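> Have a look at these structures, which come just after this line.
Throughout, read-outs are computed from the coordinates displayed, never taken from laboratory work. Nothing here was measured: the structure is a model prediction, and the numbers come from that model. Cβ atoms are built from the backbone, for glycine too; each structure is taken alone.
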Structure P
Amino acid sequence: MDWALFNFDGIMFLLRWGHFIFGIAWIGMLWYFNFVQGPFFAKAEAATKTEATKGLVPRALFYFRYGAMGTLITGLAIIGMKFGQAGSAGSALFNSSWSATILTGAIMGLVMWFNVWFVIWPRQKRIIASANGEKVENLPAMARRAFLASRTNTLLSVPLLFFMGAASHLTIRVEEGKVGLWLGIVAVIVGLIEANALLADKGPTTKPIEKVSGVIHYGLLLALVFYALSEVVLHH
C-alpha cells in the first residue's frame, strides 16, 4: 500500500504532529498558569482560590505535565530518527543549521521538562493537599519555589519556540566544529538561569520575571540574545 504515511517520512510527520499537539497543550497550560490563573489568584478571595485549587488546578496540571512528557518523548524520537537516518553522514547533520537550532531548543525543553516533573508538580501536589485540609509545612516557601520554576519555564519558552521554528524555517550559517561549542554555551546560560530558579528565593535576580510583563519582555530579549550569539559563535 503506497500511502504517504506508511514510510519514514510519514512516521516523521506523525511524530511532528504529535509534537505540535503535546507542545500546544504544555506551553498553552504554562502560559495559562502564568498569564491568567496567577494574576486571578493574586486578587481572588481565599475561598475562591481554595475551591479553584481543589477542583480546577489538578485538572490543568494533568494536561500540563503530560503535555510536557509527550513533547519530550516525541521531540527526542524525531531527533533520534533524524540522526538514525543520516547514518554515516551523522557528523555532517550535527554540523548543520538544523542540528544547531533544534538541539538548542532541546536543551531548553529538557530543563523545562525537569522543572515540570521535579520542581513544580511535587510542590503543587502539596499545595493541593493543603487546600483539601491536609497540614503542610513550609507552604509559602513551597509555593514560592514552584512559582519561580514556572516563571523560569515561561521565560525559556520564548527562545525555545524561536529555535524550534528556526530548525525548519530559518537557516543559520554554520562552520565545521562550531555546533558543539555553541551548544556548550547554551547549556551554561540555561544552567545559570535554572540555578536562579532553584537557588534564589528573594532579591534582584528574580525581579525581572516576577511580573507578567517582565517575563514576556525578558523572554523576547533572551530569544534575541540567543539568536545574536548563535550568529556570532556558529560562523565567525
Structure Q
Amino acid sequence: METLLRINHVNKSYGKQQVLHDINLEFKEGIHGLLGPNGAGKTTLMRAILGLIPYEGTIRIENTRIGYLPQDFQMFGRLTVQEAMEYVATLKDVSKQTIDEALEYTALEQQRSKKIKALSGGMLRRLGIAQAILGGSKILVLDEPTVGLDPKQRANVRDLVASLKDSHMVLLSTHIVEDIEYTADTITVINQGVIEAHGKQRELIQDIHGRVQSPTRGRIWIS
C-alpha cells in the first residue's frame, strides 16, 4: 500500500506565536484520526495540507484529487441539494454524472430537490461529505465532521466515514474520542501544535482514555 501523504518538518507561525512545531507524518489508504483539544493546531495543519496557508517544510501528496469538508461547512441556503452539487462539480471541473453516485453513497438521493436551508444538521454534514468525494477524490480531509450534531446524527456520520475506509485515505480531525475510536486505523495526538503520539489505534486508545472526561455526549479531550 503506497503512501499518499507525506508531511516533513512542517512549521507554522502567526506572528510570534508558533502553532505547528516540526510536524512529521505519513499516511496511507484508510482512516487516520487527528485528535486533540480545540486550538491544538488540527485545523491549521489541515489547511497547510490543502495549500490554503503558507508554511515551512514540505508536504507531498500523490497525484490525486483531494476532497475537503471544513468544520464550518455551509452552502447557499436557497439552492437545492442537486443544484449545490452541480455548483461544486463545476468548481471542481468534474462530470456532473458523478453527482448521482455521490448522493447515493451518502444516502441523499431522495433529498436532491430539498433546499439546503431545510436540511437537518446531519443531512448537511452528509452533503459536505458528498461534495468532498465528488469527482473521485482519493484523499479526504474532514475537519470536525460531527461538531454540533446530536448523538444519533454523530453516529450516522461516523458510520458514513467508516464506509470510506477501503477506498480512500481519510484524515479526520476531532476532539471527541468516539469519532475515531472504532473507525481509525491510526491516531495522531496533537496538542499545542506538537505531535504527542502517533500509532495504530489499538496501541494508543487505552492511553487516550486516561486523558479524557466522559460527559453525556461522549469522551472529550481535556489535556
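> Given structures P, Q, which gives the highest value for relative contact order in percent (Cα under 8 Å, 6 or more apart)?
Largest calculated value belongs to Q.
> Another question, if that's okay. When percent of Cα pairs over 29 Å apart is compared over structures P, Q, which one is greatest?
Structure P comes out on top.
> In addition: If distance in nm of label points 7 Å out along Cα→Cβ at positions 137 and 161 is computed to be 4.1, which of P, Q is the source?
P
> Please state which of the structures P, Q yields 0.05 when FRET efficiency 1/(1 + (r/R0)^6) of positions 113 and 193 (r between Cβ atoms, R0 = 25 Å, to 0.05) is computed from it. Before the final figure, lay out each step's value.
On the way: P: 0.95; Q: 0.05.
Label of the originating structure: Q.
> Same structure again: To test your reading of the models, identify which of P, Q gives -27000 for helix-only ellipticity at 222 nm (-39500 (n - 2.57) for each DSSP H run of 4 or more, over all residues; to 500) when calculated.
Answer for the origin of the read-out: P.
> Thinking only about distance in nm of label points 7 Å out along Cα→Cβ at positions 105 and 169, which of P, Q has the largest value?
Structure Q gives the largest value of distance in nm of label points 7 Å out along Cα→Cβ at positions 105 and 169 among P, Q.
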